[in-house]
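Asks: Please find the structures below.
Read-outs throughout are calculated quantities, based only on the coordinates presented, and are distinct from any laboratory measurement. In this text, all values refer to a predicted model and were calculated from it rather than measured experimentally. Cβ atoms are built from the backbone, for glycine too; each structure is taken alone.
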Structure P
């Protein structure tokens, strides 16, 4: 049984109600991590703003985003997020061999320079590595400063998602 404590709609504070209404306006429901974050409505609102930007308006492609998410979900052993983003990665065009390599911590042999830089950067950060100036310069050259900032925010955001789902023991839905 998962540990998420849902707040009944009639028990929401005014601030929680505003966040709840904003979250459900576009989706019709509150996604898993927001059910955790709504207990701190400012956190939930901020995370929604960041998450929407990263998934809809960032300079990163959908495939790059999914590569980063898979790296961080594997790092945190967050099964719910890992399983959800295996599906999302496939929908974005990542093949099984690429996904398997990412999850195994191997170089997936990506041909696209942006995807390769994303994987290299995310994998290094998840491993706790300190990039040399030369490595950082190579990644920055490909992703740009905005891309570097977005990768850092993406990994932080999905670290929070991964931990929220893992700590709250949310089961992976049946396929």
Structure Q
């Protein structure tokens, strides 16, 4: 566990979980339900965000979710998550999902997603999170890209919350 006063690096937020695809997790084609993958993504991403925030977090959005290839029954699923950006109270978490053949160990990327989490206090209100220390050129570039995506998400959120975005039913 990280001590108070230590740096808040991307590496300190990394999470890797593993699951086996059981028949109950699959559709009629024997491939993993997308909703199950989304659940595993959300859990791993929440752990990464909570590690950075050092407290409770809630999912604010999931976007850029791409299912790249199917995952079959009996394969292993590896979910890798890490914080890529932190603002005042929000964090972007990047998640990659891999399938692994249990007999050969061969892995392939199956899913990629970006999630936004907000750190909350005991009353459920947003609270400040630490600055994210980026160390590598890749982390620094991804942080800048995430900052631009955050601005887009905030614009989208404003549009969705506008009264004209949700027309009311007309009463006859």
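Asks: Comparing distance in nm of label points 7 Å out along Cα→Cβ at positions 29 and 85 across structures P, Q, which is largest? List each step's numbers first, then the result.
Replies: Values: P: 2.1; Q: 3.2.
Top value of distance in nm of label points 7 Å out along Cα→Cβ at positions 29 and 85 goes to structure Q.
Asks: To which of P, Q does the computed value -9000 (helix-only ellipticity at 222 nm (-39500 (n - 2.57) for each DSSP H run of 4 or more, over all residues; to 500)) belong? Spell out each step's value before the answer.
Replies: Details: P: -22000; Q: -9000.
Going label by label, the one that fits is Q.
Asks: Moving to a separate point now. Quick check: 10.7 is what I get for mean projected area of the Cα convex hull in nm², calculated from one of P, Q. Which structure matches? Please report the intermediate quantities before stating the final value.
Replies: Numbers: P: 10.7; Q: 14.3.
Derived from the structure labelled P.
Asks: Right, next: So relative contact order in percent (Cα under 8 Å, 6 or more apart), computed for just one structure, reads 24; which one of P, Q is that?
Replies: Values: P: 32; Q: 24.
This value belongs to structure Q.
Asks: Then there is this: Between P, Q, which one scores greatest on FRET efficiency 1/(1 + (r/R0)^6) of positions 101 and 149 (r between Cβ atoms, R0 = 35 Å, to 0.05)? If you can, show how the numbers build up before the last one.
Replies: Details: P: 0.85; Q: 0.60.
If we compare FRET efficiency 1/(1 + (r/R0)^6) of positions 101 and 149 (r between Cβ atoms, R0 = 35 Å, to 0.05) over P, Q, the biggest value is for P.
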